[in-house]
Structure 1
Amino acid sequence: MNWGKLYNMQQELDNYIADNHELEGKDLYHERHLAFLVELGELANETRCFKFWSKKEPSEREVILAEYVDGIHFLLSIGLEKGYRYEGVEAAGTENDLTKQFNHVFIVAAIFNQHSTEEGYVQLFKEFIHLGKLLGFNEEDIYNAYLEKNEINYERQDQGY
């Protein structure tokens, strides 16, 4: 995976959004962190992995992948704002159960929010990548879905989203 290219693309999108919304120079870390958590929750909702009370099937793979790359967008933005980079270090992962991994990503995100170190950022990214693997996504899936969603994000900005 060419993470450098994704960081560059995300920087361009973040700059475009900042220009459109007069946000130049503003610290948006807390907004981005909350947005990541919201996207993580939306992703869990689409998988339905925690809904023991329901027999309804998960959303289609493409819907789940689109939600997943929304999280990638915000992780990249957070890294850019903090000056941190994920370089594709092998994500060993903590859990092999989807619900437990979602919970673990939330915990790691909360810890990172309290102590925003580069090590914590890399750990959060690794855990999120592991979540993607548990969802059945490989690097090519993530990369292609990111490119597609990045284009959609520009279109949304142009339409006053």
Structure 2
Amino acid sequence: MTRREKAEENFMQGYNCSQSLVLAFADLTDMKEDALLKLSSGFGGGMGRLREVCGAVSGMFIIASILFGYSDPKDKQKKDDLYIKIQKLGLELEKTRGSIVCRELLNLDVKHEPPVSSERTANFYDVRPCMKIIGDAAEILENFLKNNGLIK
């Protein structure tokens, strides 16, 4: 199964966009899946349904930060290197999808929605492009990690 398929399957199981992406790459981290799922849980719906940065994009950034991130606040080079990688990932999805903002990707008129999650009905999956966006984000991240020598 490809990482794209894993990410899409995770979404179909009920995980949010960010969790779906993060879980598809969990094997590359030294973190427990439960911790990764909790860490990424607030980023669904464009950050708690604020409809800001897409959860799949946040998921890419979480994995990239785990793999390339820094912990020393004085390590400017490592910080700059990470930010370069983050921008490359975000801009690649923006090039593919036209935006990295949830409400724009979903063609929503409202900026923020009530914080209550939508029920996952057949209609939910039919009208939302989320699964395809998650799949695109997974492919972008996978190709990026291949190009950086982290996976084959």
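Suppose percent of Cα pairs over 24 Å apart works out to 28; of 1, 2, which structure was it derived from? The read-out was computed on structure 2. Among the shown structures 1, 2, from which was the value 2.3 of distance in nm of label points 7 Å out along Cα→Cβ at positions 75 and 99 calculated? Derived from 1, not from the others. If helix-only ellipticity at 222 nm (-39500 (n - 2.57) for each DSSP H run of 4 or more, over all residues; to 500) computes to -18500, which of 1, 2 did it come from? Working through the options, I get structure 2.
Bear in mind these aren't lab numbers, they're just calculated from the coordinates by the rules spelled out. Bear in mind that the values here come from a model prediction, so they are computed numbers and not experimental data. Cβ atoms are built from the backbone, for glycine too; each structure is taken alone.
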